[in-house]
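Presented below are the structures under discussion, each in the form of structure tokens.
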Structure 1
């Protein structure tokens, strides 16, 4: 007897329907799986046979052929265990499922040898695309039910073991669908800017970065607070929208990094080590998986000790920073992952770290400093809007009990107002000041007469490129938004010019 069970697989963050065809024919007991399965799918034969046996069902004494269609689409993972088992049960007449029910239902899940149904990767992208496939429900592991329940009006049926599923399909047991709910966003208050003493300019720069999504670089001596500042940026970022929660959670779902979370509700902060490979940073593999820049989508990518990264590794960031996505090409197909992140970079000014320090002497030669900073290419630096010099805090500032450090809540007040101004300005919710096109700059970056005079002087004195000129106006636009000003004034231009400390450092090296 022959039957078809619907399932799905993921390529990148997109889902594709897979028909699990099961045929039982007379002959010696064999169990074959075809249709470009990977090793994990081929091993399903042993898992399915043991799970059925331990649930009191013996495999029929027939030749079992399982085809995963379309046959030219590569499949990976263990999520086909459950549809294969259901197909065998249906073809062997152990259960009788209505034809319409089968057509409207996707089956996903990995089987343990005792029949327990274990969680699988990629459930959220499959649930997101299930409606496009014409499906009304998904039967999946109970551990994945809350993750898939984000998608309305899909009916999500969570199952804990094979025996329970058989009873449900025989209509001997009623299982209520998992209710649709969006987890509450909880703001992490453990890292607050109130814990950072001094560093007013660096805090202001991070406020600008959060408001306009401007990439930022900290240059300073060891112990000056670069890492401490960077790790507190999420506390002043606006909360994720529903679409952003969905986009980010899909990426974590296909990589199996959701763990006990049903969704990603806070902006991710990814901090890869400087020894990371290109594939680890941008993604890769024979079955392409997202890298750190995609895991930082809608969040922050923090690269500490920037010049310790391999130059070739850093250069692969240029295209994703510009296009907000990364394309990984393989012989048979290409996969595109989203990669819209805010970049924070931190580095020392020289190999010993004390170039320009007032308290400690730098012993690095000009050649050493030049070789150290040469890992940073011009095109990469050109994509970083804010460059801040972070100096050590002096003793008087540390011991000043009357000084009150500005908190994350205080910084966020202006960020929130600036974000609202941008949402009213741009028709696309994914647009920020940092991603304005030349057309947007002409439309939204009106500069006062005094400001125009200053911009012209700066353009000629610093020999700005067109990109540098646009970048200056974008930063000034965000500063004006923070100050609730429609017009970019001279003072906004002056502040934007301040955030170019790396240019001065490179001139001195």
Structure 2
């Protein structure tokens, strides 16, 4: 695993540390926090762990909000390792597994450090923060124990210390159960993932889980199911990855999404993302496509910033689709033509993929053929740098025969999207066959008739879009539609 570009940081605030987690870990933490709070409040009502000193002092409804924070920050120690180590992989070596598991004990020290830093700033004290400072503050202890002990198990089979039964803090038991419920419900692909997860947990009584805690789980089932529906089924409230992308109803721009289908059966395999701009004077509720405002964006030098707004929003959509365990060959993003005349964007593009934690193949960026043909030598060399770095550029509106395919191959292009005016022509069909033989992926657009769809499919187009494949919809509608098809 490559750690060359990663430097361990000394975090000053909780938010800084939380933002250092990968998007997938942050999303999971938000869900676990909601499950933790639901279980904790039920545990208070049931008198869970009341017979233990820790339970009697801490399992109280007054700590309901604290329980949410315990769930939210239980993986904070992962901020102290490279992103590659933040998600456990099946092919980890023993050494890599040991590095991964350190996030529990590291997390306790990080939380203790943040608590002590806040206290010292308030009291203007100085001192060593490299070791944990003892405390009798119950909220502070609950947060520390949640980090360190949430992977401990009732039978002693957990880590990092192999704690047994009531030696595990009650709040850590709750966070651990909440995390496993989320993992099972999120990763189980079944007709009823939540019910399957619930049954699995109950079957682990007296081995992995405290029997009394599983009784709490049974009583909290309706509340936990509500959390599942809120965060898993529709994933409408997953955290943003950059503050810029906020899906407010009054936002002035955004993306709409249209399915791209493959094959005669119309299987959805990809999506295209289409920018829209609102705020039209005297026409409330209406918006304009990118083509209508392209010149204004160029004139006001907003091409770069607006393009990255859309790219980050598209990347968030990829994360949401992946989070729903749905298939996705890629998301095709309509780009402003002048994006490719802005000078090198490779560093900023690489940062986007690092921020979002998605693969480069997940986003496909359109490059209009007309723009491509007008680019000079320097600009085309820049395109080659993007392509060599793994950025997927789709030559959009492509006319077979307008450019030497061997030259396109040499530059690194792999995706070509046909112009609709080339459809239903024998010469185009033969050229598509030759392009496919060279390894190009062929896409279609504006396939607005059954004949066009059938012709593209017969020619071997990987996927295509048009009014017959679906009208552009919002991101939330897209997620709902995807899930409906899965059922």
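Assign the value -10500, calculated as helix-only ellipticity at 222 nm (-39500 (n - 2.57) for each DSSP H run of 4 or more, over all residues; to 500), to the correct structure from 1, 2.
Computed on structure 1.
Work out the source of 12.5 here, i.e. which of 1, 2 gives that when mean projected area of the Cα convex hull in nm², for residues 208-311 alone is computed.
2
Which of the displayed structures (1, 2) returns the greatest value of mean count of other Cβ atoms within 10 Å over residues 80-87 on calculation? Walk me through the numbers before you get to the answer.
Working: 1: 28.1; 2: 18.1.
Biggest value here belongs to 1.
Comparing mean count of other Cβ atoms within 10 Å over residues 104-111 across 1, 2, which structure shows the greatest value?
Details: 1: 24.4; 2: 21.5.
For this comparison of mean count of other Cβ atoms within 10 Å over residues 104-111, the top structure is 1.
Once percent of Cα pairs over 30 Å apart, for residues 168-431 alone is calculated for all of 1, 2, which comes out largest?
2
Can you spot which of 1, 2 the value 0.25 was calculated from, given it is FRET efficiency 1/(1 + (r/R0)^6) of positions 192 and 400 (r between Cβ atoms, R0 = 41 Å, to 0.05)?
Only structure 2 yields this read-out.
One of 1, 2 was used to compute percent of Cα pairs over 39 Å apart, and the answer was 38. Which one was it?
It must be structure 1, since only it matches.
To which of 1, 2 does the computed value 12.0 (mean count of other Cβ atoms within 10 Å over residues 24-31) belong? Write out the running numbers ahead of the final one.
Details: 1: 12.0; 2: 21.6.
The read-out was computed on structure 1.
Taken together, the values in this text are just the output of simple stated rules run on the coordinates, not laboratory data. Computed from a predicted structure; not experimentally measured. Cβ atoms are built from the backbone, for glycine too; each structure is taken alone.
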